[in-house]
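Only the coordinates and a few stated rules stand behind these numbers; no lab work does. This one's a predicted model, so the numbers in the text were calculated from it and none came from an experiment. Cβ atoms are built from the backbone, for glycine too; each structure is taken alone.
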Structure 1
């Protein structure tokens, strides 16, 4: 029952109570009746105040329910066979919320979960799950989040497929659980950092890491740099990510370099991703990409590969798009490493986004 309705019911009762009391006990004094009446007025005032507090709480809280569903259908062709498959390009749903606190800061949370369209369409693992607080000091959060290296690499993550960025995806660090993160913006410059604390699981390879970097966003360009280190048995891995992007009219260009090194022989890996998009008009867009992955392994084990991608995308509205995509994967050593094979992929797909705020 709403407080206003409750008040309208109680008010006549409050006015009548002294009369009822006098009829029930003739020896009740006028002072006692006045005291009872004052108590009822105080309670009504508290109910009214509760209504105000509830309204303030609602106005200080913002929430959203969002998602993107991305089914695909395509064929992968190798020298041996053609494989047709219904796939999924990282479909997910999630929610966000933030609330203004009494000290002027803001508390926030996010939960985001995979939708496995490829398979039996069940809800999969959490992609993100964290709670944090932000204010003039910056932003602190605890839980599963994007790493700084992935945020820096995001400038080349443009395609409608699971394996992106094309080269960085082979060895990249994307989202990690058990992170404590910090972010702070100084004008156009954002600095970021996080560390992973795995406790009883700290003996698992790569389960503890430190990642930090910065992203500078100009009027039509970005620059990014990140450094990451994590522990492996017998060796530490250190990596850097360097990226840049630029918009020129209807064109967008971006490039990313990733360098990974371990304290072992033949432990260095490099990745290069270069992408471009061209807006044909308000509905059609062309996407291009080229990448190179080098692992410096012996030829019999090497997975060095060059990838080339071309996509035509039709965006019928801000929330719906169709696309057709072709990708060629060419391995340098597929003649001696039988675990890899050149391939061509042709994929069509749809993408539906939604974001409901309340």
Structure 2
């Protein structure tokens, strides 16, 4: 059996969720959209079921998968609904729903539902993807309050640059949101992972009731530079495989497609059963860190569909069958992402073909 696999540490997942609540002092919706960022939404939600205040997903398909698996906690649809006929299912399964557009508001007003909805009303405070314009926000809130199909309204927005600690944009967005919601009596949700880790202590008192941790749940820092609270995160996923072949090359020999790497001295090359078809980034450059039998070394040559090559020159004990960590506790996903000019979010979400194995102490 091919040795490539992803080990998912559910104890680490729970640790990271607790950290989000501790730091923010708020209730937390665990964001498990996109199959829990490649970690497996059902298993992750089940691991958090007794702990989490609720969950957040992108769409109703993801929510219904969790309900079918027995998850009874609140589930928020972060993109709301895409067609008005989804509202009946949203009510039936007691899902919470973001409303970010006028047509969604009108659809709710005209719907006949089995039970009223909990709605999260989104303000566009500067992200400029979805959300009501500040000038229209108060009127939208009043219409929802007057609607018999709505039981409760939570006010929300989303920060665009909270992962840049010195950028003034987050403070500007916060000020705009607070002005738009002035006088509106409702719970508030503002903070994603970087805002939880980097801005929670800077927010005004009583400015957030709910947080929405995503990438931090999975143990990856959203920041480009070291950050004190992010250092307390525990990696949830370890992507690993094994050495399946070893080559001894003299100086001046190319390795892999395109001769992107040419040995400068006699080089011992290990071939690993892992490639871009598994989700490892094809654009990772020579020098990207990997660990072989617990010792750090480097990727050399271009990543292939099913294999990649690593430098074993200084690891004489490594050979056939040696364990290779592509990312995890020893090799941060952020380091691999940086070498491939991408972000940990994409690494995790791109994982495919690799079987997942779950571990926990309880």
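What the table below lists for this structure:
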read-out	value
Ranking 1, 2 by distance in nm of label points 7 Å out along Cα→Cβ at positions 111 and 175, the structure that comes out highest	2
When FRET efficiency 1/(1 + (r/R0)^6) of positions 143 and 231 (r between Cβ atoms, R0 = 25 Å, to 0.05) is computed for each of 1, 2, the largest belongs to	1
Top of 1, 2 by percent of Cα pairs over 39 Å apart, largest first	1
Structure from which 13 was derived, relative contact order in percent (Cα under 8 Å, 6 or more apart), options 1, 2	1
Source structure (of 1, 2) for FRET efficiency 1/(1 + (r/R0)^6) of positions 199 and 295 (r between Cβ atoms, R0 = 30 Å, to 0.05), computed value 0.40	1
Structure from which 59 was derived, percent of Cα pairs over 13 Å apart, for residues 287-342 alone, options 1, 2	2
Source structure (of 1, 2) for helix-only ellipticity at 222 nm (-39500 (n - 2.57) for each DSSP H run of 4 or more, over all residues; to 500), computed value -7500	2
Per distance in nm of label points 7 Å out along Cα→Cβ at positions 71 and 103, the highest-valued of structures 1, 2	1
